[in-house]
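Please treat every number below as a calculation from the coordinates, not as lab data. Everything numeric in this text was worked out from a predicted model, so none of it was measured. Cβ atoms are built from the backbone, for glycine too; each structure is taken alone.
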Structure P
Amino acid sequence: MTQPALASAPRHTSAPAPRGDSSIGGLLLESGKITPEAAERVLRMQKDLGIRFGEAAQRLGLVTEADIQQVLARQFDYPYLLPGEGNYSPRLLAAYQPFSPQVEALRAVRSQLMLRWFARGRKSLVILGVNAGDGASLFAANLAVVFSQLGEQTLLVDANLRTPSQHDIFDIKTRQGLSDILAGRAELDTVNRIESFVDLSVLPAGTLPPNPQELLSRSAFGELNTRLEERYDVVLYDAAAFSAGSDGIALAARAGGALLLTRRNQTMLAEVHALSQQLHQNGTQIVGSVMVEF
């Protein structure tokens with residue numbers, strides 16, 4: 001995924017988790033980057049030279065610049081992961097490369113969505129690609145991470161009941177999910193809290209049903225969406241591509257708004273027009289469009 005750009009017109013809050021020592025030294029200790037014995041060495045050098053704790057730890061070869069940047073991010077409630085940490089997809093750039101140009105572009109999209117949609121009292125948004133393989137699921141996953149990094153209680157719902165992928169991206173082992181809730185076979189305890197990101201949760205697709213469009217068109221989905229909006233500030237739905245069926249159309253009609261995703265040099269203008277027409281006919285507001293390239 002590279003350089004997305006937003007175009008066209010287009011809080012449930014929870015108490016913060018208790019924190020321990022939020023100093024650089026305390027965070028390095030808590031994360032296992034240094035031992036208590038090593039911390040004493042750092043403190044001695046810090047006192048002798050009158051330098052910062054992190055600088056002293058680096059001079060002693062105990063931590064790297066990347067380690068320091070990560071704990072600084074934690075100090076400012078901006079969590080991210082170092083390469084190799086967690087079992088998430090390496091293509092989750094918002095988690096592993098938060099200062100890359102691609103993620104800067106994602107944050108720009110986030111800002112536009114906050115202004116154009118979420119700041120206006122809306123909480124649900126469907127991410128809808130035109131064709132399978134456009135990268136809508138990966139985009140939705142990264143967008144969910146950057147919303148959570150903003151401090152918004154964010155839920156990503158894998159509503160692609162044909163070829164779901166969020167369970168793979170976030171290494172979720174739970175078998176039940178959205179489809180099971182809609183069928184009355186599961187409850188909201190199937191939502192998975194993503195431990196690495198305090199404000200991010202994911203509801204996987206669950207059991208693949210034989211009738212995805214009908215399942216998403218039922219009143220049960222509208223009722224579920226209402227419950228989710230009561231719990232979260234931002235609810236993002238990853239929908240099946242338009243070319244796979246009308247699932248996303250039904251989903252967007254319930255959520256009220258859609259963000260269209262296209263792929264540079266791949267998506268045809270006529271296809272975008274056809275999708276836009278169907279969304280408008282179903283009373284869905286197109287909040288914006290994003291073009292990605294691979």
Structure Q
Amino acid sequence: MIPKLETIPYFKACQKGAKEAADELRVELIYRGPTNNRVEDQIPIVEDMIQLGLDVITIAPNDPEAIAPVLKRARNQGIIVITWDADANAKTSGRNAFCNQTPTDELAHLMVDIVAKAIGGKGKAVIVSTTPTAPNQNAWMSFMLPRIKEMYPQIALLETLYPDEDISKARQMTASVLAAHPDLRGIWGLSSVAVPGAAEAVRQAGKSGRVAVSGVTLPSELREYVKDGTVRQFCLWNPEDLGYLAVQMATRIKDGKYTDGTFDIGRIRGVRVRGDEVILGPPLVFDANNIDQFAF
């Protein structure tokens with residue numbers, strides 16, 4: 001199992017769930033990822049896994065196109081390949097299935113609506129992504145941008161920020177935008193570090209409650225900002241469940257038990273399988289009323 005990078009809490013939570021499933025199923029799990037979110041660092045790891053002759057490789061790609069050739073080599077060696085958290089190019093990689101955390105369009109629309117409603121549907125706003133090639137962030141934006149244009153035409157989007165998976169860069173870049181645009185009204189963060197980085201920049205600028213900050217991140221990363229009013233609402237899924245589901249599906253595919261439908265898989269209820277996509281479930285919304293209920 002190969003995450004985008006090993007060093008942030010989000011992927012540590014995914015690892016915890018993956019280990020839980022592996023222990024239940026009595027399968028050997030190797031969890032290894034790069035320390036930087038670069039596809040150039042993921043490719044050698046996949047190559048090493050091919051040499052080990054594993055049954056399954058599951059990966060959260062940092063670049064859907066650049067990772068595809070090495071995943072195709074794994075498939076040519078008879079290894080099952082599953083993507084999770086983010087997808088690879090399905091055709092050129094030949095991957096078997098994608099474990100998607102939540103329906104892409106539902107999550108994108110939810111993120112847009114949370115910020116848009118908070119700012120009254122008008123004003124300047126900015127998206128804080130990770131890298132220009134990040135698969136899931138780009139997929140979300142492909143639904144966010146039309147939603148903003150159609151439903152909230154009075155929102156003026158500034159140029160998207162790309163701070164990698166680096167919370168300090170996210171804070172610094174957001175701070176620069178806040179300084180350059182004192183009338184900024186809204187911020188969407190598209191990673192588990194982008195949202196707390198942006199929230200910290202807003203708080204340091206003394207604009208908590210005046211600039212709406214939302215997006216996808218862990219409750220543990222945003223708890224203090226929710227409690228002081230810097231962030232009102234944000235969304236995510238359970239990353240432990242995602243890691244758990246990826247390992248469960250790896251075993252089902254290996255055992256020839258992959259079919260369309262809605263299933264209870266291990267402890268996860270209502271998993272939807274449609275074609276080559278496995279959907280964990282609907283997104284969760286966190287706020288001051290429920291954030292203390294979640295430990296991840």
Structure R
Amino acid sequence: MMPDRRCLLAVHAHPDDESSKGAGTVARYHAEGVRTVLVCCTGGEEGDLLNPAMATPENRERIHEIRMEELGAASRIIGYDEVVLLGYRDSGMPGSPSNENPESFAMAPIHEAVERLVGVIRRERPQVIVTYPDEQTEYPHPDHLRVHEISMAAFDAAGDPDRYPATGPPFEPLKLYYTTWPREQMLGIHSKFLELGLESPFDEKWLERIRSRVTVSTTHVDISGFDVRREALRAHATQVDPNSKMWFGLPPEVQGSIHPFDDYFLARSRVGPSEVEEGDLFDGVPFTS
């Protein structure tokens with residue numbers, strides 16, 4: 001059956017990922033009446049206390065509880081209609097002992113994690129899924145790698161009635177996107193710092209890495225008027241230093257003018273070619289109104 005409304009489902013690894021990646025897109029679609037659903041795969045238990053004002057032993061002791069509170073606050077700012085916790089523990093950075101925790105996302109049987117995500121897809125019936133790319137050499141976090149893995153598998157399995165029948169009637173999502181960070185956007189931020197006579201937070205080593213990056217985007221969603229990223233990031237008070245130059249060093253109106261788009265790569269499409277330039281994640285998606 002064709003869904004009677006549009007639905008966007010975003011799959012993220014940890015609390016705060018939903019704020020740094022695609023927050024403006026979700027805010028825009030939510031305002032347009034699209035149902036917006038967040039799947040957060042882990043509880044962020046291994047997150048460092050990156051805000052000096054929050055770096056206390058008491059907060060470290062209750063980091064999971066605090067990060068759930070932060071996730072709720074950020075999701076309300078962005079405009080998610082539903083937040084689904086996939087139920088795994090944060091696996092920590094590559095090579096850390098937490099990678100081996102049996103409750104961690106990295107240690108979860110892949111079929112189990114895929115089944116959980118398929119259940120969400122079949123219940124929510126999203127035409128569009130947003131996830132992480134396969135190329136993650138700059139930040140090879142085990143949980144981010146696993147998000148990509150289960151998203152691709154669930155995209156294929158959700159419409160197959162023979163796969164995971166206990167999770168509900170099959171539903172076939174139509175498009176799957178990767179979030180991207182265009183090189184031009186990052187270099188534009190650096191240039192704007194210099195233009196305003198401000199010290200850039202990006203050193204030459206960082207700039208060289210960005211200049212060598214090859215990022216392909218097929219889809220550019222205009223988020224003018226919906227740039228909620230800064231406010232949503234501030235909601236993650238344990239994870240984001242409010243004095244961070246990278247996130248907050250430029251005035252909001254300046255930051256928003258540099259590249260007022262969220263960029264994506266259309267990785268899978270069942271409604272047409274994936275090579276075309278788009279301005280809407282729902283291009284080509286049919287639904288009954």
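One of P, Q, R was used to compute Cα extents along the principal axes in Å, and the answer was 56, 36, 33. Which one was it? Computed on structure Q. For the read-out distance in nm of label points 7 Å out along Cα→Cβ at positions 94 and 182, a value of 6.0 was computed from one structure; give its label from P, Q, R. It must be structure Q, since only it matches. Here mean count of other Cβ atoms within 10 Å over residues 190-197 has been calculated and equals 27.5, so which of P, Q, R was it run on? Derived from the structure labelled Q.
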